[in-house]
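Trainee: Following this line, the structures themselves.
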Structure I
Amino acid sequence: MFEEENVPNDQHSFGGSWTLIKLATLEKYLKAFNVALKDKPLKNKPFTRIYIDGFAGTGRCDITISGEKTTVDGSARRALLVNPGFDKFCFIELETKKMAALKLLQEEYPDKAIEIIQSDANLALKQVCKAYNWKNTRAVLFLDPYGLQLQWSTLEQIAETKAIDVWYLFPLAGLYRQMAKNANALDVDKENAITRILGTDEWKQVFYKPSPQDDLFGYNSGNVRDASHKEILQFVSHRLNTLFPAVLEPKILYKNKDRGAPLFALYFGISNPGQKAIVAAKNIANHILNSI
C-alpha cells in the first residue's frame with residue numbers, strides 16, 4: 001500500500017490499471033445519467049440529482065502502471081467536472097487528512113453545492129438515505145470501500161430508497177484473504193467481518209466443506225475452504241440480486257494485464273423497481289461496461 005505521511009494532502013496513493021477502469025466507467029455513467037434525467041420532468045419539475053461518494057478520498061490518486069507512477073483525478077473531482085452537472089454533491093470521508101483535501105476541493109468549486117461529511121461511511125450513508133425525499137430525487141452512489149468496511153445493512157438502506165443507482169467496487173481479493181483455508185483458523189472478528197459484508201452467515205456452509213483428509217493422528221482436521229474465486233463471486237452476485245431489483249454482471253478487475261487472481265468486482269445495482277428506469281439504467285451501464 002503506502003505510507004500515509006509521505007503522501008501529499010490531495011493525493012490518495014494507491015492503484016493501478018484497474019483504477020483507471022473503475023474511474024472511467026463511473027465518469028461515463030455520471031454524464032449519461034445527467035443527460036438522461038436533466039430535462040425529464042416530474043410533474044413539470046426536473047428531478048433533483050445528487051452524486052454521493054461513500055469513500056471519497058481526496059479527489060486525486062497516484063497510480064502505478066508498468067512501473068510508471070502518475071497522478072489522476074479521483075472519483076470526487078471527476079464527478080464535479082461532469083457536464084451536465086449534478087444539483088448536489090455529497091462526499092463522505094473519515095480520515096482527517098483526506099477531509100482537509102476535500103475542503104480545498106470544495107473551495108475550488110464555490111459554485112457547486114458540495115456537502116462534506118466526516119464520518120464512518122456506514123453511519124453517514126444511512127443518514128443520507130433518510131435525509132431526502134426520494135420521490136423527487138435521484139442519485140448515483142459510488143462505493144469504493146477500504147477492505148471489508150461496507151456493511152450489508154448499509155446496502156439495505158440504500159436499496160430501500162428505490163431511487164439510487166449504485167456502483168460498488170466489491171473487494172473480492174480482500175474477502176478471499178479473510179477466508180482462512182481451514183475454518184478452525186477463522187477467528188470471531190474475521191467471521192463477523194465476512195458476515196457483515198455479505199449480510200448472512202450462510203457463507204460458512206457454502207464455502208467450507210469437511211476435510212477429506214485426517215491429520216497425523218487420524219483425526220479429521222475440520223472444515224476447509226473449497227470455494228474458488230469464481231464461486232465466491234457467484235455467491236456475492238446472488239446476495240446482491242436478493243437486495244436490488246436489478247444487478248448487472250460485474251466487471252472483474254485484475255492487477256495486471258496477464259490477469260491472475262481477480263482484485264475487485266465492479267457491480268452496478270439499480271434500486272428503482274420501475275421497469276422503465278431499470279431498462280434505461282441497464283442499457284446505459286451495459287454499453288459503458290462493454291466499451292471499457
Structure II
Amino acid sequence: MPFPASWIEKRLCHARRENRLAHAYLLVGDDLEQLRVLFLRLANQLLGAAADGHPDLHLIQPESKSRRLTVEQIRHLEQQLQLKARQAGLKVAGIIAADRMCMGSAEAANAFLKTLEEPPAHTVIFLLTDRLEQLLPTIRSRCLVLPIETDQPASPSAAEALPEWAANWLNVKGAPADQAYRRAGRLSAHWKKLREQIESRAEAKATDDDDALPALVEAEFLLARDHSIRALILGAWRHGDRAAATAIVSGLEDLRHALSRNIEQNLALERACLKIAGLIEER
C-alpha cells in the first residue's frame with residue numbers, strides 16, 4: 001500500500017531535523033502531475049521558502065521531440081549541483097519523468113549514476129516516475145523508493161497481499177532482545193536466499209565471456225533487497241497497531257538509509273532490529 005503524501009512530508013521533516021536525509025528519493029505513483037506537486041511541497045519544506053524560482057532548486061524534465069531526458073540535461077544538472085548553495089544551505093534537485101533518461105541506450109541514466117553513487121555535499125535529489133519498471137535497476141537501487149498514494153486506491157485483494165516471509169518477520173514474538181535477534185537472522189537469511197536465486201538465474205543465462213555478470217547480479221540483488229524492506233514497511237502499516245508500525249517503519253527507514261550509505265549489511269541490519277525492539281534510543 002502506498003504512503004499518503006502527508007506521511008512523506010512528515011517523515012522528511014523529521015529526517016531534516018535529525019540531519020538524516022537520504023541523498024536520493026524516488027517518488028513513484030500513477031499520476032506524474034501529483035508527484036510533481038508533492039515534490040514542490042517537499043522542496044518548499046527543505047528550502048524553507050517557496051521553491052518556484054528559488055536559486056537552490058534545480059529541475060529538469062523531458063524537453064526534446066522524443067520526450068527523452070538527454071545526457072546534456074543531466075550533465076548541466078550535475079554541474080549545477082557541484083556549486084555551493086546560494087541561500088538555503090541545501091540544494092534540491094528534481095528529475096521529472098526520470099524513466100525517460102533510460103530510453104534507448106540509457107546514456108543519460110549511465111551519466112547520472114556517478115552523481116547517485118557520489119552525491120555532492122548538501123544536496124537532496126528527487127526522481128519522479130510513473131513507470132518504475134522502466135528505470136534501470138542500478139538507478140533504483142541507489143534511491144530510497146517511496147510509493148505515493150494517489151486518488152485511485154489499490155484493490156482490496158492487492159492491499160491484503162503479504163509474502164509469507166514478511167508476515168513471519170513482522171509477527172516475531174518474545175522478549176525485546178529475542179525479537180531483535182530473530183528479526184535480524186530472518187531478514188539476513190531471506191537476503192541470502194534472494195542473492196542465491198539471482199546468481200542461479202544469471203549463471204543459467206551467462207556466456208563464457210560475460211565479464212559484466214557480477215555487476216549485474218549485484219545490481220539486481222540491491223534492488224531486490226530494497227524491495228524486501230519496502231514490503232516490510234508496507235506490511236507493518238497494514239497489519240498491526242499504529243504504535244508498533246511506527247517503531248518498525250522508523251527502524252526500517254534507518255536500515256535503508258544506512259544501506260544507501262554503504263554501511264556493512266549485517267551491522268546495519270543488527271542496529272535496525274535493536275532499534276525496532278526499543279533497545280536503542282532514537283538519536
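Here, each number is a calculation from the coordinates, and none is a lab measurement. This one's a predicted model, so the numbers in the text were calculated from it and none came from an experiment. Cβ atoms are built from the backbone, for glycine too; each structure is taken alone.
Trainee: Starting from the value 14.1: which structure in I, II was mean count of other Cβ atoms within 10 Å over residues 16-23 calculated from? Intermediate results must be reported in sequence, preceding the final value.
Mentor: Details: I: 18.6; II: 14.1.
Checking each candidate, the match is II.
Trainee: Quick one: helix-only ellipticity at 222 nm (-39500 (n - 2.57) for each DSSP H run of 4 or more, over all residues; to 500) came out at -12000 when computed from one of I, II, so which one is it? Present the calculation step by step, with values, prior to reporting the outcome.
Mentor: On the way: I: -12000; II: -17500.
Structure I accounts for this read-out.
Trainee: On relative contact order in percent (Cα under 8 Å, 6 or more apart), which of the structures labelled I, II is highest? Before the final figure, lay out each step's value.
Mentor: On the way: I: 17; II: 21.
Ranking I, II on relative contact order in percent (Cα under 8 Å, 6 or more apart), first place is II.
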